[in-house]
Structures are given as C-alpha cells and as structure tokens.
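Novice: These are the structures, in structure tokens.
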Structure 1
Amino acid sequence: MSRNGLKFNGVEEKLFSGKGVRAESVVLDEKEIKSCLLSLDRTSYMVIKDGLLGISTDEPCDIVAGEEGSYAAILAAVPPMGPDQLGDASFREAHGLRYSYFGGSMANGISSAEMVIALGQQGFLCSFGAGGLLHDKILSSIQKIKQALPNGPYACNLIHSPSEPALEKMTVDLFLEQGVTLIEASAFLALTPSVVRYRAAGLSVDAAGNIQIQNRIIAKVSRREVAERFIRPAPLKILQELVSEGLITEQQATLAQQVPMADDITAEADSGGHTDNRPLVSLLPSIIALRDRIEAESASPIHVRVGVGGGIGTPEAALAAFAMGAAYIVTGSINQACVEADIGEHVKKILAEADMAEVQMAPAADMFEMGVKVQVLKRGTLFPMRAQKLYDLYKDYDSIESIPEKERENLEKRFFQKSIDSIWEETQTYFSERDPQQIERARQNPKRKMALIFRWYLGLSSLWALQGVAGREMDYQIWSGPAIGAFNSWTQDTPLAKPGNRRVADVARQIMTGAAYLSRLQYLKLLGFHLPPTLTSFSPES
C-alpha cells in the first residue's frame, strides 16, 4: 500500500465492518487525495481499493454480497473540521465572530481603522491600535470603525501608561463617551484606576437580578501574577476611590466585586513590542491552570476564556495553540506587513524579507526609566543598538549635563541629528498638550529631564517608521516578533510573499484554513496512517 505514498499501520475500524463506498468514487492520486481532505466541510473516508490506500467523500453504504469488487472497504473516517470550528465557540458567540481569531493591537494606529474594518467584515476580531495616539486621532478612528461596523465586531486598545496616567485616563474617558464596549488591555503591570473604572462603569442589573456586563476586557498578559489580577474581581480599595471621586456608583462597585476584571485573557508569548519572550508551550498551559484553580476556589459562574498570542504566524503554530486548549489565537507581527497596516511601505518591504532570527530586544519608550524592553526588528536599522546606548547613558549619569561632551556631540550628530536644546524645546511643547505635569517633574529632576530627552528619540523612531521618513531609515523602530520570519518562510514562492498581496483578512483565512486542514492530518496520524510530504503541508492558496 505505498505506491502513492500512503501507509497504514493501524487496526481496521470495526465501526465500518460491512460498510464501503462505491469503488468509482475513490481517488488514489496524491493531489486528488489532498483535494478531498481540503473539503473541510465533508467527511473523508480512508479506504482500500485494489490493494492501495485511497480516499472518498461519498457516503458509506452496505456492501452487497456478491458485488464486493464494486466497493472499497472503509478503514477510517475523518470528520469535518472547518476553520470556524477551531477554538472556543463561546468566544465567537460573545464577540459576534465567525472565527476564533483576533488581530491584536499595534500602537500608533498601525492596526488601523482599515485593518479593524477589513477583519471585522469577514468575521474576525481586531483591536484598533490606540496606544500612543492623541485624542482627536483616536476619536476619528473610532467613529470610522463604528460607521463601517455598527454592530461590531471590533475592539480598541488600552495600553498601560505608568509614566503618563493622565493619558490612560483620557483614553478611558473617550472609550466611555463613544460607547466602546470591548477593549484590549495590554502591557499592564498592575491594575490601575482607569482600567477598573472602565470595567465597573459598564455593570448593571437586569429585571431578573442578573449582572449585565457591558464593558468587556481582553487582557493581554505574560505573567501569572498579572493574569491573576484580571481573573479575579477588581480590588476593593480602587473601587472605593472611584466611588469617592464620583466616577462609578456604589452599586457598580458592589457588582464589580462579583465579576472577574476580564472576560478573556491572552497569554502573550514571544511577541513583537512589549514581551517577556515567554515560550508559548509553557505559558499557555500555565495560565489555563491558574484560571482553573481560581475559578474552582471562587465558584464563579463567569468563565474567563484563555487565548494565546506571540509566535503565531503559520497554520502549524495556530493548530498547536488550539491543540493546547487556546480559546482563540492572536496575531500581530504578520499583520504589520499587510496592506491595511498604517506604516511605511519601506517597513513592510523589510518585514516581508525578515528571518526569524532578525529580531532583538530594545528599551521601550513608554517604560524607559523602568528598564522595560520591547522586541523589534533589527534588519535594516540601527535602532536596537542606539536605543540600548541611550539606556546605558541613562543608568550611568544623573543628567544630560554630566554626560561627557564627546558623548553628547555623538548623540546630537549621529542619533538625534539636532541639538539637545532644540529637542528639549520640542519635548516641552509636546507634553504641554499631552501631560504638562511631565515637564514640571523634569524641571525638578535632571535625571527625569534626561529620560524625556532620550524618550524623544525612542518615541519618534516609531513614528519615522510609521510615516516612512526619508533619511531616518537607520533609526526606524519596528516592533516585531519571530512570527514574521516564520510567516515569510511559509509564504515563500507564493503570492503572499509580496507585501502588496498581503491583505489582512486573507492572511487570517489562510492560517485558519491551514490549521483546520492540518488538524485532519493529525487525526489520521493518530489512527496509524503515514502520509507523504505532499500531503502534510498547507501552502497559501492563490
């Protein structure tokens, strides 16, 4: 049974004893076998015909005595498995989706309104990258999304801003004003009054006394201690403070103690941007086990789902995540090279050429003083090395003035391309609109002033990449994880190799379809079938 590459080492399924399919419906050619298996909505029957393994999608029937040669005996059946069956059905139902697939947020609007709309219209969820944007841009983007997706699905990102709590509060104010009912909370180190307020402000009780949750949260975390804070109810102390400030009611504070902070937890593995570089295979089971323990202890009637992001760039990675129990998968880096991503074409080009090893950790602009790092692309840019140099100077000196003159001259000439004095003037103007208290703190603390000056470079480097600023290519900060390299390898020599052909909804569909197809192959392997290489991979369809 090996002429077509298929072998069977299992035991014939007794369920199909006396059953067969019409011999003329059986295909033996590898390409035709693959085509049958790709008919994901139909049961595929593995059969023996003329001593060879084959496949048929015809319905089985009783083998008529004396006509055995007209039938092929059935060995096994592969049940239907569509891409819309993968993951947790309750996730799809809760968010009004067709697929358990989430396009994660990318700050500065890289996951644009166009990206959110493109995915939402095809039954996928996506989060608008509100992090790093000012009020007017966030507002106009939300209004555009709401017009195209009046009934959803969509989410908006709320990024933790420990150095700028006023910005976090402003963003939540805007979300509440605009009726945004789903946010992706990312990069949180602890719960803040703003994210607790968002959750509590959407709580009410219906006529039957049941708690209604209007404001839903998908929390993206990579640490168990942070995950636990979102799986449990909001802290009483923060709730009391919000009540005293008149931001939530007494009833909402009471209800918030009875529901978890989040509806869904995304276990963030080795991703682009803020990441702890956690391995997916270790992190996801750990967070699921933590969730199960907490829910068992509290006997909570509300079940928090756990999905996973980071490293998802191929059908194999998606299937692995679902096989480990992920309720949904989250993609990010691969979407950044798509048509709908709001970032320069030069960046999309080098992302589409990147390998898995061409990423590196670098100091983060928003949590610079804390030493927090983000994962970025190192291909075609000097940003990771230059950002690390700035952090080393920050650690070694107490002020800009204490840095040796030659070092300052090097910064102005090679890194900043302008004087430090002019940078400080720009920084003051920027924060006077965004958060004036930042300037006051810097005037009283020379080290803080140095941090803001260095953050000028770190912050603008991502905008230079976003806008494709000519002459600044070596300073582009491009958030990316190794998933982009895996995706590029998978799409090599296919239409998706070119960024101009990468449309975010098509990429999502290809990954989910591939994962569904590969899940059927895994089922066959468990039954004892050996499959040739031509069958064991899924290439993007043209």
Structure 2
Amino acid sequence: MNTITVMPHPRPLWRRVLRRLLRIGLFVLIVLIAALVMRCFYAFRDRNPGYQVSLDINGHKVPTNQLEELHVGFARVKINPELRDANRPVYLAGFNQNRRATKIHDDLWAIACVIDDGRTRVGIVALDAIGFFHDDVIEVRKRMYPLSKIDYAIVTSTHNHSTPDLMGLWGPDYWHTGVDDLYRISVITAAAKALDRAAVALQPARLAVHEIPMLTDGLVADTRPPEVFDADVRVLHFTSPTNGATIGSVVNWANHPETVWSKNTEITADFPGYLRDALENGVTESNLALRAGVGGIHLYVNGAIGGLMSTTPKVTVRDPFLEREFTEPSHAKARAVGHRLAARILPRLESTNAPTLSHVPISIRARTMALPLDNNGFWLAPVVGLIDRGHVDWKQIRSEVALVGIGPASLACIPGEIYPEIVNGGIEVPEGADYPTNIVEVPPIREFMPGKIKFVLGLANDEIGYIIPKTEFDRKAPYLYGAKKAPYGEINSMGPDVAGKIHAALLEMSAGFMDTNAAARK
C-alpha cells in the first residue's frame, strides 16, 4: 500500500534564532533576578544576630563611705594607612568621591581612656575617623582582652573629613566603595588595643570636671537655620593624687573637623590633633616656646554637630598664640582652631583652685535599639556594595544609645550627628515644613539629663548620619526658610522619625539615673 508522508514545513531561520535568543534571555533574566535576591539577602543580613546591650549599673547609689579610690588609664595607638601602593589608593572621606590621599601630613590616632571606680570600669576610645558603624563597634568589643574587664566600651569618631573612608560613600565613583577592608580591620584592632593598654595603665587619680564657655564668632558657623550651637567646651580632667600632674583629659566640643576643606588631599587629624598636641606639649613656633602644655594624653570627642557646625572657608580664625588670622582653608587654619580651644582649656587644667574628686561613682545605662530606615539612598547602598552594615529587620538597623554617669558629670552617647536644637532647645516649625505638627523632641536633652555638667558624645558607638528634628525635616518643595533646593542634611539622614526615637530612649533612660541612696549616705 502506498502512503504519502507530508513533511512539516521548516520554520524560517530567523524564528528559530529568535526562539533560541528568547530562551537564553529568559535564563539570563532568571539568573540575574536570583543573583539580585541573593545579593539583597546578603546585603541586609544581620552581621551580629542576637547581639544586644542592656546595661543598668547605678554606682551613684553606693554609700559614700563604701566608694573606692578612682583609677584612670590612657593610651593611644597610631592608625595611619599605608600610602605605598599606587594601585591601592586611599580614598579620603567627606566632600567628594575620588579624593585620593597624596601624603600623611600628621598622624591619626585611636586614643583611649579607661575609668574605674572599684566596681565598674568604662572605656572611651576616640578615633581620628569619619565614622564607625555599630557592627564595627561590636567587633572592637569582641577583640578586647577579657582581662581588661571593661564593663562598657564607647567607640567614638571625630568625624574628620581628611581621613580614610570607613563608611563606603567616598570611593572612586558613586558605585564603588572607598573602604579598604584591611585598613578597617586595622582600625578595629587598634581601637581594641588602645582600650586594653589604657586598662593596663590604670593608676590612682583625681577628677575635675569643667564647663568652659566659648564664643562661636570667628570659630564655627551654623550653616543651616535655625542658628543653634553647642558652643561650650566640657572637660574631664584627671590628675595624679601624689603630685597633681595631669594624667589626661577627655575634651568634648562640637564642630566638624573639615577645616582644611575639600581640595585637601593630605591626611591630617585636623584641629583635634592640634588641640591634643597643644594640651600635651604646648605651642612652639620656630623653636620658640609660646605656651607650655600640661603633659598627659588627651582625647577629643565631638558633640552636637548636626545642622552642619563647621569652620567654613568664610570663617576667619585668629590664632591666639601666633597672633595671626587665617581665612583660606589650610593646615595653619586648622591649627588656629585647635589653639583657640587650647587657649581656653589650658588655664582650667593648670588651675589649683578647681575642686577634685578622689572617690567617683560610675553609672551606666545602655540599650541597643532598632531604628527605622527611611532613606532610599541608604537602602540601596548595601545592595550595590557601598555601605556594609547589618539590618535586623525590613528597613530596620541596630544601633545603640547610652547614658554614663561619672561623678557629677553625665555623658549622653548619641549614635550620629545630632542637631544642637534637640540638645539645647530652639527647634522650630518653619513655613513649608513637611511635618508641620507639634515638636516631638521636647524637652531638650540637656534639660532632662542628670548631673551637674552634661556631655553629649556624638558619633558614639555608631554613625547613622544626621539626626534632624521632625518638624525641620524637609524633602519636598517648598523648602524651608525660602531655600531654592532641598537641604543637604536629609540626604545623609536615616529619616524623620529617628530623632524622636533616640530622644524618647534617652528620656526614658534618664529617669532615676544617677540617683543617690540618700538613706545610706546619712
């Protein structure tokens, strides 16, 4: 039987090629989506799952006759980067991308102070750095030697804009991080080492606490309305009980260390370095001694620098020792700022009339907390590899807030750059506000903080960016105070609700903090 087989007409070549390309494209798309999902899971992972701080130590309730003698120790470890490899540039943080370091003008340091009242031991380490994320602070604490027996370690950054990028935002371009991981690890190691060495250096001490008024004119400008400063200097000064010699000090003031400004490519500690050197070694010019120092080791901790407290190129600074004025950004101008501070601080440190305390209780309240992330730039940065910090939940990051009491002084540890009006008062509800509601962050933090002299330690245990009052938070036109474009601070802020969360946490923690046991003291 004869059969006829009908052969199918072959599809045109172009259809077969198109079909193959579509299959390949679909496969590639699936791979890319899977890679993006995996990248998101990796970027937003919790780097320290389960980590929590919940400290409540009230040494101020210990009866006076049971207090032990105060001990203090200081130490410092150099944290200069290597500049030898041209193929591995060091990117300077702050201002613009691709600002490559060309030389080291003066040294960068991790400087630590450990204070012990016989029951509780607290450590503070200040880094010449742009900022340090909370995950890195946790690593510092993990690397501390157990025999250092530090109950609570505070890691702060001076927020220096002429130091290596440790946050990731100032690499060669907008899509590549500026962080050298080897350098980051070396700073973590140095911070832990400085704390350990300070603990080893513990010795009997006396404490004097100073609050020194400062004028902002010719020193620092507030570059965003409303004009509110955290102007005064506060100092913890530790001396030897045997001869009164200075062991060291903790200096707290509020100003961006960016005096040398955006065109500088030389690594420098900026004005905190010149201040520390003047306090320790004095001031010399052409081998001529202009002012003696007091010796010891001194660390600088920044304060409420939000609102962009800065010695801008428009500010003319007079050096009180050299009797010269500096307007153009330069190392000499940074030195003039440091000298202005030293000229106010040194007479207090040299005074024999300042009351000193030999038995000083320490109190600590510290809490980790989840903060809401409402900033698309900050949210995308981990995905593209710019910022490497963990998330504890969807658009939630772990940070930390603390109160520390040292004798008559209280120290509020703020994890970023808080606006001074939240600290000292003066929050406004400007016309055109995005959130024209009642002011959230009241009363001012210093109003409810305990103690006689109240320190605000900015960039303490984290750097979450600007902490802005909600009624002053502005993203949408019309912009506040008639501005033609959106204000800068919001670009580097986690969002409008962060300030209220931190304020509420400190307000709650302040209740009953540093309370004395009156009955036991009678």
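Novice: Suppose you compute Cα extents along the principal axes in Å, for residues 155-378 alone for every structure in 1, 2: which one lands on 56, 38, 32?
Specialist: Numbers: 1: 56, 38, 32; 2: 57, 44, 37.
Traced to structure 1.
Novice: Thinking only about FRET efficiency 1/(1 + (r/R0)^6) of positions 27 and 171 (r between Cβ atoms, R0 = 30 Å, to 0.05), which of 1, 2 has the largest value?
Specialist: By FRET efficiency 1/(1 + (r/R0)^6) of positions 27 and 171 (r between Cβ atoms, R0 = 30 Å, to 0.05), the leading structure of 1, 2 is 2.
Novice: Match the computed value 0.00 of FRET efficiency 1/(1 + (r/R0)^6) of positions 19 and 315 (r between Cβ atoms, R0 = 25 Å, to 0.05) to one of the structures 1, 2, and report its label.
Specialist: Going label by label, the one that fits is 2.
Novice: Of the structures 1, 2, report the one carrying the highest value of distance in nm of label points 7 Å out along Cα→Cβ at positions 35 and 371.
Specialist: 1
Novice: State the single structure among 1, 2 that was used to calculate helix-only ellipticity at 222 nm (-39500 (n - 2.57) for each DSSP H run of 4 or more, over all residues; to 500), giving -7500.
Specialist: 2
Novice: One of 1, 2 was used to compute distance in nm of label points 7 Å out along Cα→Cβ at positions 59 and 131, and the answer was 5.2. Which one was it? Please list the in-between numbers first.
Specialist: On the way: 1: 5.2; 2: 3.1.
This figure was derived from 1.
Novice: Out of 1, 2, choose the structure whose coordinates give distance in nm of label points 7 Å out along Cα→Cβ at positions 267 and 331 equal to 2.1 when calculated.
Specialist: Value 2.1 for distance in nm of label points 7 Å out along Cα→Cβ at positions 267 and 331 corresponds to 1 out of 1, 2.
Novice: Sticking with this one: With volume of the Cα convex hull per residue in Å³, for residues 83-162 alone computed per structure, which member of 1, 2 shows the largest figure?
Specialist: Largest value of volume of the Cα convex hull per residue in Å³, for residues 83-162 alone: 2.
Novice: Upon calculation of distance in nm of label points 7 Å out along Cα→Cβ at positions 219 and 459 from the atomic coordinates, which of the structures 1, 2 produces 2.0?
Specialist: Attributed to the structure labelled 2.
Novice: Which structure, out of 1, 2, was mean projected area of the Cα convex hull in nm² calculated from, if the result is 35.8?
Specialist: 2
A short reminder: the numbers here are calculations on the coordinates, not readings from a lab. Being a predicted model, the structure only gives us computed values, none of them experimental. Cβ atoms are built from the backbone, for glycine too; each structure is taken alone.
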